[in-house]
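These notes open a run of structures that come right after.
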Structure I
């Protein structure tokens, strides 16, 4: 039996980060965490492109187009959808998660899902703060691990 597990090594990799401007107090923290995670694991600043989009719904198109270019080893998707009084939360959450997943599969580029879906802004801020638990940091590490896994899988075949 052979086991293949991606290593979290970013040296030589180019990564796109797609981040929503809506709920910027949250997404700014997610972006800081993602940048920290990528840097900590060897991704050079000039190998990171940050793509700003208006809101969470727009993440899917930008992520798909970034992947389509063939320029990136992985795409980190960051946003925050906070439940309100209307069904809007369910529509946006569902479509963003579906769209990000489909884009990754369509282009064979890892898409890390760092889009928070919370009941309150306080919950979102808690997941976008400093230290352990920053979901932007976690999404960046996931993106690198999946890029490593796909690279290792391709070389093993």
Structure II
């Protein structure tokens, strides 16, 4: 799995290095997988500051500053929550950019409006935040891996935006 992401993490390392930026992660459904993929790359300590695995809503609130109101109104798997997670990761770590994930990896936990495989991903960078909802297929591991890879792609795309 790590070898498959080498080109992607190499591109991220180059983009972050060229822009002299650092990044962080805030992960729920991916459970630290994004951080693991980033730190598998030698030299990642030059640009990756760290991450928060905020599996519990209480950690999302206390550590990342996610609003209890947003959690109650929208649920953990939502755009407002994942945006706040990304912004919170920047604030907590001092990073220039952060990527966040929150989703339903399965096999249980899905609902009609948020079925298994639903994942929200957000990137915070230079005061802007991008977010998107994706739907992945497969078992729990497949959903988590697909979400982590897409989060890295999204971070790279945002870094390359003017």
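Read the figures in this text as sums done on the coordinates, not as results from a lab. From a predicted model like this one, the values you see are computed outputs, not experimental measurements. Cβ atoms are built from the backbone, for glycine too; each structure is taken alone.
Some points to look at:
- Source structure of the calculated read-out (helix-only ellipticity at 222 nm (-39500 (n - 2.57) for each DSSP H run of 4 or more, over all residues; to 500), -15500) within I, II: I.
- Parent structure of the calculated result 0.95, given that FRET efficiency 1/(1 + (r/R0)^6) of positions 92 and 148 (r between Cβ atoms, R0 = 35 Å, to 0.05) is the read-out and I, II the choices: II
- For semi-axes √(5λ) of the Cα gyration tensor in Å computed as 24, 18, 13, the structure of I, II it came from: II
- Computing distance in nm of label points 7 Å out along Cα→Cβ at positions 52 and 100 across structures I, II gives 0.8 for structure II.
- Each of structures I, II was scored by mean count of other Cβ atoms within 10 Å over residues 20-27; the highest score is held by II.
- Among I, II, structure where distance in nm of label points 7 Å out along Cα→Cβ at positions 12 and 44 as derived comes to 1.3: I
- For FRET efficiency 1/(1 + (r/R0)^6) of positions 36 and 116 (r between Cβ atoms, R0 = 25 Å, to 0.05) computed as 0.65, the structure of I, II it came from: II
- When relative contact order in percent (Cα under 8 Å, 6 or more apart) is computed for each of I, II, the largest belongs to: I
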